[in-house]
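Values quoted throughout were computed directly from the atomic coordinates according to the rules given, and no laboratory measurement underlies them. In this text the structure is predicted, and so the values were computed from the model without any measurement. Cβ atoms are built from the backbone, for glycine too; each structure is taken alone.
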Structure P
Amino acid sequence: MEYFKKEVNIAGKKFVIESGKVAKQADGSCVVRVGETVVLVTVAASKDPKQGIDFMPLTVDYRERTYAAGRIPGGFFKREAKPRDSEILVSRLIDRSIRPLFPEYWRNDTQVSVIVLSHDGKNDSDTASILGASVALYTSGLPFTTPIASVRIGKIDGQLVVNPSILDQKLSVLDLVVSGTEEALNMVEAGAQEVSESEMLEALNLAKKTIEEICLSLKTLPTKVKHVVEEPQYDPSLKADIEAEAITKAEEGVVIKEKDERDFFWASFKKDISSRLTEKYPQGSSAVIDAILEDIFYKKARELVLNKKVRTDGRGLEEIRPITCETDILPRVHGSSLFTRGQTQALVTVTLGTPGDMQVMDELAGEYKERFMLHYNFPGFATGEPKGERSTSRREIGHGNLAKRALKAILPDEESFGYTIRIVSDILESNGSSSMASVCGGSLALFNAGVPVKSSCAGVAMGLMKEGDDYVILTDIMGMEDHLGDMDFKVAGTRKGITALQMDIKISGLTTKIMEQALDQAKRGRMFILDKMDEAVSFPKNDLSSYAPRMVTLTIPQNKIGELIGPGGKTIRKLQEENNVKIDIEESGKVFISGTDFDGVDSTKEYIGAMIVEAEVGKIYNARITRLMAFGAFAEILPGKEGLIHVSQFANQHVKRVEDVVKEGDEVKVKVIEIDKQGRINLSIKAAN
């Protein structure tokens, strides 16, 4: 492996790329450094192609070593275990960036491994990792012939910023990650706070320009001799015999509107012709026949859309499938909805919890608590497959994150609505864009739960079919159109603007004009869906579910936190048990009181509110006798605050024995006559009367 070192300047930040020093037995490797963030990227591939598959066997693993930030892993086992969701999401970003640039018929097992070796808390490791994957692949002997680059675009104080620091990203209304080659973009992932289509297009154009400059500089890197991938050659006679029957059958099949009927028609024909031709052509395996048949069906389905401007299910290019919206369908959950669009259906629920229910996130930059969770489940029965539920797949994590970014922008701030919010989207049917159905269903379920969200939010999946200069943009694509198309473009947002965007491109040549048209068409589709959702429910419920915990908040002085907790937690435990509530306290002094017993919540709030009130000299209080002593009695005048009534302060006449006048539990009226320098309170009954 030839050694080289190269510096690439990206918007004022210096990226240093070094190769040929470490991991030299890999097919390709490099170390990328930006600031004090360092990532190692390696590429390895099998020598021979994998047989009997019709896809590229690519695996991308992005892992963060906690030593990179000078930390030891949390939890019982002090070593890194399964990848966290954040690591899986970066793995998907890298995969989606590089996968379209491999030859169509590359079938060798290929693995891209990324390890974060150092992290400075300022510079992102995800865009650096994509850059490293590009260099490792481009300089290797694998058939990856075009370098790619990736940039993050933010918008801070109205200005677009390339690769903002991690701190600056918290101030940004846009988080856009874009990957592409010198010629075109091929991957987009964004979360936003209701930015307009024109603002998004401006950011994409800035990303495109920056990526072009980076890719040009990478083309000077030394490369190995590239592996040549040859397109499979089929027996001409076999191909001719298949085409003689299959072309007509494919033309019949692509116009069958119902998915199940269409699938059955084509599967039956494939089975019939395969059984006949494998006898005539022993050398032509069923896999070869299937490949030729699928290629014919693919071409005929695309011709239908591109030439006749007709979709397989008969819809217009911008027509959205029938939509139904139902809410409040599950009796005990805090909020629920069933969103159905065509043959895609999402059952979405909302659960409201206390601050103690927040997810503790153990990330490279340190621990923090996540108030909003969205979990997306895609069981096998959603597509009629007998697939058991196992661990959460990367696809489920990715789709859930997209829906989460879309809905996060409409949530009320924590100050006004302190609940922890969990949304679960269970996909019951799927034939195109279940992630966008999760956005729509999630919005409806939030309304149903009474969460005071800013507005409703919807999403739509767009598609593209392009041959030469001729292209068609499709709204609300179904599964087959996703498979046959050249672009998968998901856009979610409100009536005001975009909150999430995800785009994957399979071809080069995606122009600004096409992107602008796709964004504009997606906006019209989104508005149509929002209208349908508003017909079902147009504003959040006024009240939370009776099964949801009621929560109130108040702030106490920090020096009172210990008093509220009590010695060994005695005071707070007693409050929780007596009033059937849960109390969460933050270091700032903010106190959250929650429970399904509304009277208990109110009583606890009153008690804590009274606890933080200071006693005043000269003020009269209703007190409760708590202890009797030989020299007097102690009485509680405020929650947690006691004072001493000396025996001389009971009455104007002489009192021989305290117990002759009061007993424990008695309610008496007292006056504060003194608070000494140590904070001790002296009380008087006779002065209060």
Structure Q
Amino acid sequence: MKKSKGLSFMGMVLSLSLLCSVVLTAFYGLPVEAADSQNRHNVVVVMDASYSMEDSDADRLRMDAVEQFMGLLTEEGNVVGGIIFGGYAAESLPPVAIDSQEDKDAVNQFFYNSGFVSYTNIGAGLTAAEEMLAEGGDPSLPSVIILLSDGNTAMETDEALEEALNLKAEAIQTARDNGTEIYTVCLNVDGSADVTEMQQISSATGGVFQEVARPEDLKDVLSTFYTLIYGTSTIPLVEDVFPESGRIETPFQVPGIGVEEVNIVINGQTTSITPIRPDGTPCDTGLQVTSGRSFSLVKILDVEPGDWTLVTTGVPGDEIRVNMVYNTNLSVLTQADPAESQLPPDTQLTVKAQLASGDEVASTDRQYTGYTAQLELLSGGQVVSTHTMPVQNGGFSVSVPLSEGVYQYQVRVTGYYLERVSDPVSLTVSAAAEPPVSSVSAPEERVEKVVNLWPFKGGLLTLDLKELFVAEETPQISILSTSFLEGKDYRLEGTLLTQDGFSLSKGSYTIEAVSSTGQTAQVELVVLTRNIGLLTLLGLGIIALLVAAGMGVGLYLALTKRFYGTIQVTSMADGATKTDSRSPARGRCRLSQFDLLQTGFHYGKCYFQATGQRHIFLITDQPVSSGGVISKKVRIESGQQTAVTLPNQDGKMLSILFVSRKAASAASIKAPKAPKVKPPKPPKPPKIRR
């Protein structure tokens, strides 16, 4: 609106505004101010500062892109912060409430002063941004993150990479839980970046991804992000060369309502830029000019509706490109007559809609010039009919008959490259006093599933999504959004969800069920992975260590026990015999150490094992027969001749005699002598006295 020039005029404006508010509230029963109609946001710009960015954007044109984005912001009301990251979040600018050009300059300077850091930890950058929003953002505003990188997550070790990827998965889930949209742009200069990672981040959070091959295009990408975030459009005005006169005049329009500021973005060299008001006078007040290295931006703060002209002068033959971006706070207010949510069949429904710009409501037909509106009737989430709404009595209005069914209605308004849709309103049309309703509900709004990831096998989740809901009949089930990759991570066949890919260690699905009468219920299905590969390897390692320790102890004992004797082996083959003996000290003594005939035994693989006792063992690599018992382990007692044969080796055998010194020592020990007992002396005869 044009600035007031007198106190009496200001009073008139305030009086009219109050009157419009009263009329709107009384006639439409609608609030004149909605929290989101002010169109302000918390914004955190997260910029990759890995050393590769020196090559990708040597001229630091990404800073110009940020500066242009900042210039497009409304003069007041937004909150902006910044993160510089590499292998970690290296620098941060806490959220700044933007209330002046000086506040914008402070954000721009933060990025211009940034340095470089090794590696690329996207998860660290996003996590720092979300912590910043939680601690310093305006809780009354929606939040967005803009992420700029030239590659993928890359760290110095596999352990650090896994940690960074887990951090990224947590950051994506946090953004989904908080409703934070993440807009991502990949500066893929050499084409080596896998853009899937950046696409996944934006898709999972409701943002938008863009890939560019030239840093010169970053300004256009961030300008596009701006229009998407703030619900506006980039309107091309000029793309030409200056004629011989060096002057280009370009008409443009400002709507009767819904525009707070007008941004004119100029790419190319100019000598002057002058907006001309609808009354033909130059706009020399209420202007703000921002000049970057590769662009100029003229912001018209003192806006009035009507036909404007932009006069641009420059050097003949120079190229010039001029775009316009509205800063809009347009919203749509609706009301229906009758206003009840349950109606009889063939009811004539009249829907009225008005446009509002913040707390200003359009009340004259002239303010609606250039805008068109359509009433959309929806059933089961799908548009079933549309109806044009003409302008009358300071608003849009249309009447439509309704047959039996469950509906939602909404009003879609377009014009001046802008589009707004009102909040949907539900209606039930039924002849019954109590219309039948096919209900659907979700016992739990959030359900968590844990999937074990096994080594060499991976993990698998199968779930019939019907199990998440309670319904009188099978509802229509769909996945509204997810942080996982369709086709790569999961597939949905009917209501059966199968997931065997896990590009994120933690992710979720937003699942909606719709009944036949249009009732809806939603569930957030969170999928957590538990990588038990490390635990398994650790367990196997412990078992291996225990086995090795046991074998080591056994081997140690086997190699340190003494024989304490002599082993004599007689080999017999085809009627010939040959005897050899050895007196090994300890441990093992292989048959190959004896000079024997060939009997079929693998002498190098058979050995005597010491026990430190009056017996030893013969250990063979194949079953042998001894004393009617077939085994690979034959016990040989000291002093006993033991015959050992191989199956199917007739006429060939070994006869083994072990003589233990312990047995000899035991035999040489004599039994103790019995003590000598002297016979009792006979009693002396008694003396006879004479």
Structure R
Amino acid sequence: MSCANCEKMNLEEFRNARVLLTEYSFAPQEVKRGYADRIMHVDLSSNKVTVKPVSEDMKNKFTGGRGYGMKCLWDAVTPETRWNDPENEIIIAPGPIAGITQYPGAGKSYVVTISPLTDIPVDSNVGGYFGPLFKFCGFDALEIQGKAKNDVIVVIDGDNNKVTIEEAPKEEINSHILAELLTDMYSDSEEDKLNVSVVSAGKAAENTRIGILNFSLYDLRRKGVRLKQAGRGGIGTVFRDKRIKALVVKKSNLKGDWNNPADLNKITELGIKLHKEIHDLDDAQNQMRKVGTTQLVDAMNAHDLLPTNNFKFGSHPEGPNLGREFFMKRFTQGIPDGCWYGCTLACAHTAEGFELKTGPYKGQKVMIDGPEYETLAGCGSNCGIFDPDIVLECNFYCDTYGVDTISFGTLCAFVMECYENGIINKEITGGLELNFGNWEAQLELLHQMARGEGFGMVAGQGIHRMKKLFVEKYGADPSFLKDIGMEAKGLEYSEYVSKESLAQQGGYGTANKGPQHDENWLIFLDMVRNLMPTFEDKAEALHYFPLFRTWFSIVGLCKLPWNDIEPADNVQKSEPAKVPEHVQNYVELFQAVTGKPFSVQELLLQSERVYNLQKVFSLKMGKGTRAYDAVPYRSVGPVTVEEYESRQERYDKQLEEKAGVNPAGMSTEEKIKELRKYREGQYEKLLDAVYKRRGWTSNAIPTIEKLEELGIAYPDVVEVVKKFL
């Protein structure tokens, strides 16, 4: 996210502003077969750095990445720990496969903390160079605890095997400036910038609960720093609450064999096969190398799945304005855009030379990473905004301020519907006319979050807390807000209309961290292709796919090379939705890195251990029962007369054919009530089937037998579960 003419603090001034608090030297250690077998622990309260060994039990049971993050966090906190307590941790862990350069999508890191939105563990995936470079400093995870007294930067120097904690009160905070400043600071030349990566947040992360972390990478071709986001759950808010201004890692002279895998030839062979698929097939499939996930806008709009006006509708005539055609022209073409070395899927596109229209950087030209589909749908169509340049501007400011575009877009849409229904007004919003489509008001709300003022401070608390405030302070109808407030467990919905997919409703509702699509995405299989007609079919999918997708998060892989590019004959396979050839690739890849015998069954078992620990973790924090898998009714069916009548033929037909109710002569309100009764009953039956398949009780509690089967029936885990049985 390079800024062509931003004012920066002079580097010499920067150096002089720092105060060294701690310097710690660590012994060098090579990664062997994907693991360093140690964790770096940083306590900001005491300015103490320690190195912790990874036990064989932890390695065997929790694998890496999100698994290590959950186990470290579990051991660090109590049921009384809140997100802003010093003992809460931020854990960054890349996983055993992360860092290889021969196979596409192997640069992911996973960040874990207690969420300010949900008060339970949240995990978020992120690209950029920080995770792999940190790993090659000789560590499997970075565990940060405590709170600094003043703003600090933590510098991990893998070239000289040392860590410093430095008080740095004067640097810029917004990420597009800070990341460039620190990259310049810790590099010796233009090419050396490739060896530096920065983690930062931004001003709005300090003032809201929806803060993100930006992980940087230096783009040598474009001569600028780019940012990838760990976006969900308010991780950046925790980061700034701990008074961390930035993390910096430096590791030079990267080599493609630094993972020291068991069988580099096999990894290379698997990579070549996938590279060829991407080269030969991507242009005819999803064109990820040209437009990335923006192509989803057109597909979702065509199938009535694109959220519009707070998820009321699933399509709009102007929807294609935000899609493939515009970004084919707007994104720079012909330059490799991977967010880690060797990823030829190269979906991380940029818009260069974009001139900002609003805010503190108005008139400046910037380079923007994205937008991805979620940003286009959330900050665009869901708010009734169909100007792609406006969404680009929103994308830039969300990133540099440190704001989750998914939560921001979804909460803006909620506020807009509340405004149009008279629940809030201009007096309450401080003059902001928050109608659908009013992009000026939307962007001003974002700028207020960064400035820490006005209605932006209210909105930045998230939908869950706004609902409570609007009821208590403004007399809003709690049942209506519950229906239209698109959050579950306190986390705002990602951007898919799930009304016609019961499986996706269950996927959103039962997701451990809250309604996020990275755990499962079953809409097409369920709604479009009708591949899971029974509750048992849906439950099986809601068992397999969350576990398979969890596996990416524990080994350090990106999901996109799994099914956004497919072998030419995939449609002829027995289970094409699983992309079986790619699944086998992953089995062979893990075995080639670690040298351990491996199978699809073991892959799912690795994930199931982590998945169930995270479930019990929610119980430990006082949540996680069936009641917390409830979803807002708008994700299940039409809430308002306007919604029902916009799809009346569809809903009338469903009433008659599925619910056994003749809609003739009924008012729209009566039809809504009958359809709701039917659909909510279907959702509860689905939950029963899902819990049974997962080995949980009807109250969503993993059984002792399931924990023993998984090998995670540790005394402290069993103690938590017994309280709910």
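Taking 0.15 as the value of FRET efficiency 1/(1 + (r/R0)^6) of positions 142 and 174 (r between Cβ atoms, R0 = 25 Å, to 0.05) derived from one of the structures shown (P, Q, R), identify that structure.
Working: P: 0.15; Q: 0.95; R: 0.60.
Attributed to the structure labelled P.
Assuming -12000 is helix-only ellipticity at 222 nm (-39500 (n - 2.57) for each DSSP H run of 4 or more, over all residues; to 500) as calculated from a single structure, say which of P, Q, R it is. Don't skip to the end; give the middle numbers.
On the way: P: -10000; Q: -7000; R: -12000.
Traced to structure R.
If distance in nm of label points 7 Å out along Cα→Cβ at positions 62 and 550 comes out at 1.4 when worked out from the coordinates, which of P, Q, R was used? If you can, show how the numbers build up before the last one.
Working: P: 4.6; Q: 5.7; R: 1.4.
It must be structure R, since only it matches.
If distance in nm of label points 7 Å out along Cα→Cβ at positions 198 and 350 is computed to be 5.4, which of P, Q, R is the source? Mind showing how you got there, number by number?
Numbers: P: 3.3; Q: 5.4; R: 1.4.
Label of the originating structure: Q.
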If Cα Rg over 2.2 N^0.38 Å, for residues 238-565 alone is calculated from each of P, Q, R, which structure is the one that comes out at 1.67? Q
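To which of P, Q, R does the computed value 1.25 (Cα Rg over 2.2 N^0.38 Å) belong?
P
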Output 3.3 (distance in nm of label points 7 Å out along Cα→Cβ at positions 246 and 462, calculated) maps, among P, Q, R, to structure P
